[in-house]
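What follows is a set of structures for review.
Every number here is computed from the coordinates shown, using simple stated rules; none is lab data. Small disclaimer: the values here were computed from a predicted structure and weren't measured. Cβ atoms are built from the backbone, for glycine too; each structure is taken alone.
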Structure P
Amino acid sequence: MAQMATDDELTGLYNRRYFMEALERECERAKRFGNELILCILDLDHFKKVNDTYGHPTGDMVLKEFAGLLKSASRRNDIVCRYGGEEFTVICTGGTDIDVIKFYNRLQALLEKLVFNHNGKEFHMTASAGAAEFYKETLNHSEQLLKAADDALYAAKQAGRNRLVVR
């Protein structure tokens, strides 16, 4: 029962509720102990087009595959969650901007190799990402960190998608 309350049913990743609790907890730890922390928000580019063109079952398959890639690209201590829809989050505990750049590069390499197929028609997906680093003096609350990462994601999309912006 507890697992159902924290896991996303489709992808098996942690859900939004768990993410919000984990982000709050990790921000408090970073404040208290001076731990490094960076939040990354990812969005599958043009995902709505996949659902509209190929249908929701294919869209669900894309989400499941992408979730698997996120787990493969992330570090063991990262907290990987489905934020909602086609948005995902990775809380990089003990991580810096360098770690999130390495993570995103690993993810992009995996995603480039992945070919999706719907009734013989092949297609690829890309992902945009925004990341923000916790700063004890200024960016030190979960809401601030989430907003900064979301703003960075928006900047990545505005800059042409399929990229990472770190703030």
Structure Q
Amino acid sequence: MQPADTAKHEQTSSADGSDESYGRALQVAFRFMNFRSRSVDEVRKRIGREYSEPVTQRVLEALAGYGYLDDAAFAVAWRDARNRRGPRGVALLRRELRQKGLQADVIDAALEQVDEDVNAYRAGARRAERWLQADGITAGEFRTKMWGFLQRRGFSSGVCRDTVERLRMDFAGGPDD
């Protein structure tokens, strides 16, 4: 059953006014989730702006029952999508998922598979090649720029340190070029 069919089916289940509100709220939720997957909290906030708490709760339960709302699957999909576009550290991914309203245990489960060393290297490799081939960049300037670049992407200091040195060795050919 398609989301629109589900909403129509649910809306016609009763002639009572609360079922009509429920049907409209369900349609709003489907439209909201049409662009990208959403967390339970995001849908709750969106529906809660226009509809009562009982209607909002009923919509959330229905969407979860249909398999459209699953915070654990959302967290994994978010992590994978963000790392595909531009690798990020665990700290930044954790902050983004917290902003989406996910619980700490769901976030921890989604992020336990993240390899920060690999992500940091992938994130820095494109920049390193460009910066190290630029005329006049010193080893100190490279370290400073790359460290800031990686930290802004949520990587820990230890990962930044190791990655900066590894990138310098790989792209510049030596420890103090």
Structure R
Amino acid sequence: HTTLNYNGQMTNQKGIHGFWESRLPELYSDNYDFFVGKATYIENPLETAWQIAEASFRAKDSVLNFEANLNTDFPSDKKYSYEEKGQQHNRVYSREYSDAYHGNLNGMVERRMRESIKMIGSYWYTAWVNAGKPDLDKLIDGKLTKEMEIQLKEEEKMWKAGKIYGRSHPE
């Protein structure tokens, strides 16, 4: 949200925010690689935050212009379709339109998601280092509440069913 026109409201592209941030990941994120490596220490967290914001701002022209050009060239009756979600039928950007836009972005959504994952981990790591590397095992007493036990069992069931993805860690 680094521009006043973040949702395309000033360029007749209302809804582009949700298109880029929700619809495209819904359709394509199964093919994204979210393993970004280890977090790194951030020497200057404030400066880095501004660099991230500036990178987002620089991407706005591509995000808006690629969609505007596609909208001009794409058959208007093929731009939207209806999909069922739960009990509702929702108007969404069509698969064909989404395919074309995602292709024009040339990996931008995945790149930005990977960068955000890496930076979130790095900010957490930096905070931990700056706090003196406290022993995280001492933060909880090891006893799970009833609610935590229920949630853990549910997550384990989802993991065993293949609905949660992660990488193995050496013991």
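Please state which of the structures P, Q, R yields 1.02 when Cα Rg over 2.2 N^0.38 Å is computed from it. Computed on structure P.
0.05 is what came out when FRET efficiency 1/(1 + (r/R0)^6) of positions 104 and 152 (r between Cβ atoms, R0 = 25 Å, to 0.05) was calculated for one structure; which of P, Q, R is it? Write out the running numbers ahead of the final one.
Numbers: P: 1.00; Q: 0.60; R: 0.05.
Matching structure: R.
I have 2.4 for distance in nm of label points 7 Å out along Cα→Cβ at positions 40 and 64, calculated from one of the structures P, Q, R. Which structure is it? It traces back to P.
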